[in-house]
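Structures follow.
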Structure P
Amino acid sequence: MRHPPPPRDERGMSMSVELVIVVPVLIVLLGVVAGGGRYWHARTTVERAAASAARAATLQRSASAAEAAARLVATTELDGAGVGCGSRDVAVDTSGFAVPVGRPATVTVAVACHVSFGGLIVPGRPGTIVVAHSASSVLDRYRGRHA
């Protein structure tokens with residue numbers, strides 16, 4: 001007894017062949033969309049962490065307290081957002097605290113986060129990408145401070 005041939009569309013191509021071609025493309029497309037979402041989330045979180053850390057540093061009266069506050073705020077922001085940094089770097093420039101009172105000065109914080117793309121379904125080995133941002137905040141010109 002013969003089995004009937006698989007159903008064919010107007011072009012004469014088997015639907016199973018079309019499925020074999022379309023499904024991997026859709027899976028890769030979903031992986032790329034998920035990777036883009038992960039990158040966007042990490043970028044906005046790192047930007048917010050750098051800005052918040054710089055602002056927290058300017059509220060302190062000494063350079064050492066400013067650096068500690070900036071590191072704490074940046075770490076809290078990154079952990080709270082669930083970015084999942086494999087490793088992170090927080091660099092705080094507190095040289096503005098050495099500027100005499102009455103002159104403009106700033107504190108700059110640079111935050112870098114190593115985001116892993118290993119859990120995504122994309123071809124090849126996606127690895128990690130470094131998302132970095134820096135932000136500056138102005139020290140109060142007439143508030144007492146010391147290096």
Structure Q
Amino acid sequence: MTKIPMIASVTEVDLLPAPIEPSWILAGEPVARNATLSRSADGLASTLVWDCTAGSFRWIYEIDETIYFLEGSATISDGVSPPKSFGPGDVLFLPRGAVCHWHVERYVKKVAFCRRTVPFLLSVAIRGYGRIRRMISGAGGGFTVGAA
């Protein structure tokens with residue numbers, strides 16, 4: 001069995017311009033930047049560091065994104081739940097298809113764990129393949145609730 005090395009990274013990296021779609025900007029002149037920290041072999045998952053200066057904008061999520069806020073703060077509204085402010089240490093999950101309004105008062109920096117979704121039937125097939133492979137290899141690989 002080939003051993004695959006883990007990939008370590010830091011969040012203090014050089015960020016490159018990542019302009020917000022101009023039609024999404026609602027107020028101010030927010031400037032966004034990002035850097036990719038990692039990408040899965042199949043290209044479906046990636047980890048980014050992203051920051052943004054003051055402004056308000058809409059963001060349309062074409063992927064699932066889990067956010068871990070590092071610095072600053074942003075108030076985010078999805079049109080369903082009341083607006084909520086997020087800051088260092090907070091975690092937020094935004095599913096594909098969500099449309100959110102961001103208000104960055106001064107500055108915000110986050111780590112974004114992004115995952116492209118695959119069609120439902122393909123995901124069922126992938127999970128089934130994984131189960132069969134684990135059964136054949138004898139690897140448990142699952143979680144046991146309540147285990148010590």
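Rule-based calculations on the coordinates, nothing more; no lab input. Predicted, not measured: the structure shown is a model, and the values here were computed from it. Cβ atoms are built from the backbone, for glycine too; each structure is taken alone.
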For this session: Can you spot which of P, Q the value 14.5 was calculated from, given it is mean count of other Cβ atoms within 10 Å over residues 74-81?
Result: Q
Problem set entry | Label whose coordinates, when distance in nm of label points 7 Å out along Cα→Cβ at positions 18 and 138 is calculated, return 4.4 (choices P, Q) | Q
Exercise. helix-only ellipticity at 222 nm (-39500 (n - 2.57) for each DSSP H run of 4 or more, over all residues; to 500) computed as -4000: which structure among P, Q?
Worked result: Q
Problem set entry | Origin of the value 26, where relative contact order in percent (Cα under 8 Å, 6 or more apart) was derived from one of P, Q | P
Problem set entry | When distance in nm of label points 7 Å out along Cα→Cβ at positions 58 and 130 is computed for each of P, Q, the largest belongs to | Q
Exercise. From which structure (P, Q) was volume of the Cα convex hull per residue in Å³ calculated, if the value obtained is 132?
Worked result: P
For this session: Work out which structure the value 2.6 belongs to, where distance in nm of label points 7 Å out along Cα→Cβ at positions 42 and 106 was derived from one of P, Q.
Result: P
